[in-house]
Structure 1
Amino acid sequence: MRIARSVASLGPVDVGDHVCWVVPQPGDFQRAASGYLSDGTDLGDKIMVVGASAPAWLEFRPPYGLLVDPAAVHGGVRWDTDALVALVRQEAETADRQGFRALRVLAQMDRIWPAGITAEQVADQELRLDALTGGAAAIVVCAYAGPRFAPEVLEQAASVHPHFAGIPAQAPSFHMFNEAADCWSLSGVVDADGAGAFRVAVTGLLRTLATLRLRCDRLQLMDAVGMQTLAEAAAALPGRKIVLERANPTVRRCWELLGYDDPAVPAELVP
C-alpha cells in the first residue's frame, strides 16, 4: 500500500514513488537533482530526464540514460496532453526488458506544461501519471520551479502526488493518489483551505469513472465544506457515484449529522 508523506530531500524516494518537488531556489535544483540521478545509477535504475539540458544532467551523464526535451521535439513547450504519460509507460516497459531495477524519471514541469496551464489540466495529467507510476517499476519526480507557476497550480500539483518535497509552507493539506483501477487513497485534512483543489481532483476522476472509491483510512478530518464539495462534485455529473471506505468515526458522525447519508446524495460511506 502506498503511503503519503513529505520528504526533506529526494534521497528517500523508492520504486513506485511519485513526488511533487517544489524547488525553492534555482540553485537547489542542481544539487538535489544530481544526487537523485546519481543514486539511481548506484541502485541499477535507468535514468530519464524530461526537460532541458540542465546542469544536473550535464555534470552527470549515466552510461544508460535518456534526455528528452519537449521544446526540441515539438518545436515549443506544448506537449500533447498524453505525451508524458505515454513516454513514461513506454520507457518503464523498455527498462524492465533491459534488466534495470526501475525507470528513474526527473521531469522539469516548466519544460513540459504549456505556459498558462490551469490547475484542472495539471490535476488531470498528474492523476493519470500517478495511476501509471503506482503500477509500474518507475520512480517519478516532478520538479516545479515555484516562481514559474501560479500558487493554485502548485497547490493542485502537490495535492495529487503521494509524496511532497520542497518548501514546507507549500505542503498540501491532503493527498489523493492511486490505489487500484477505480480506487484512490485520500489522506490528511480536507477543509475549506483545500476545497478547491479537492473539487478539481474529484471531478477529474469522475469524468472517467462511473464509481469513484476513496479509501479514507488515513483521512484525519473532512469538515462541512469538504463534504459539501464532495457531494456537489458527484451531483454535477449525473450517473456518477462516490463511495468513501474506512472513514474514521468522526468523519462518519459528521457525515450523518450534516444529512449526507441520504440515498438521494450520490456519495455514500461504507465500512
Structure 2
Amino acid sequence: MRIALAQHRAAVNDPDANLKRGLDICREAAAEGTDLLVFPEMWSTGYGTPPRVPDARAAWEACAMGPDSQWLEAFRRSAREHDMAVVVTYLQGGANGLGNAATLIDRQGRDLLTYTKVHTCDFTWEEALTPGGTFDVVRLDTGADHVDVGIMLCFDREFPEASRALALGGAELVVTPNACLLCDDRIGQFRARAFENMAAHAMANYPAPRMNGRSCVFDGMAFRDGRPRDHCLAEADHQPGMVLIDLDLRMLRHYRSTQVWGPNARHPGAYRRLTERS
C-alpha cells in the first residue's frame, strides 16, 4: 500500500483556510496513487495556541467540530471522490468538552475510527482538553488488500504502552499525526515502537518554521535473512512537501509470523506495576 504524509504548513486557527489547503493536498496525494493520506496533528487549527483574550478564546472554541460538521464532511467527499483513505485531525467538540482528535475516513467516505488523544500535553494549553480513554484498531480496505490500523497523536508516542496497546489490538500499521520539534531521541523512540511491536509506524509532522518536519516511516522489519536491516523507509527534511512510501504488507505479515518480538513473547504477569496508579 502507498502511504502519503502531508508535511505541509497550515494556517494558524483558520479552519476554513486549512480545509481548502487540505483538499488541495488530497488531490495531490490522489494523483500519486496514494491509498492512505495522513495529516499532522490538529490540522484544523494548525495546532495553534488558543487566544487568551476571552472573546477570541470563545471564537477559537467555536471552531471545535463534531462528527456532523461540514468541515469533516468535505474530507469525506474528497476521500470518496479520490478512492483514498484519509486521516484528518482537528479540534474536537462534544458533550465531554474539547478534544484533540483524528478521524480515519475510508475510501468510501465513511468514518472508520475517531481517536481522541489519550496523553494530552497537560503542561501546555492542552490541559483544557478532555483526554480519550482507548486505543482502538480497525481494518481498513485499501482496494487491493486490507490493513489493521491504529492511531496515536504526538505525545502518545513517548509512552511505549500506547503502541503496545495498539499492537495487542492487532495493529499492523500505527499512524501518528504530530506537532512538535522532532529531535533524534524522539525519532529513536518512534523507531523503537515499530521494532518492538513488529508494526509499521508512520508519522506526519509540520515543516519549518513552526516545527521541523522529519516526518518518517519505519516498517518494523528490523531483520531480513537473519541479518539486521535499517527499517526506516523514509525520513523527510524540514521543508514542506509530501512524503510517499510503499509498505509491503505481505512481507510485513510474513515477518510478524516468524520473528520473536511483539505481543506473543510477553509475560503479562510480571508487568503488574504498569497498571498501578501509585
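Every number in this text was worked out from the coordinates using simple rules, so none of it is lab data. These numbers come from a predicted model, not from an experiment. Cβ atoms are built from the backbone, for glycine too; each structure is taken alone.
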helix-only ellipticity at 222 nm (-39500 (n - 2.57) for each DSSP H run of 4 or more, over all residues; to 500) gets -8000 when computed on, of labels 1, 2, structure 2
So mean count of other Cβ atoms within 10 Å over residues 135-142, computed for just one structure, reads 17.8; which one of 1, 2 is that? 2
With Rg/Rh (Cα atoms, Kirkwood Rh) computed for every candidate in 1, 2, 0.96 is reproduced by structure 2
A value of 1.00 was derived for FRET efficiency 1/(1 + (r/R0)^6) of positions 127 and 247 (r between Cβ atoms, R0 = 41 Å, to 0.05); which structure in 1, 2 was it taken from? 1
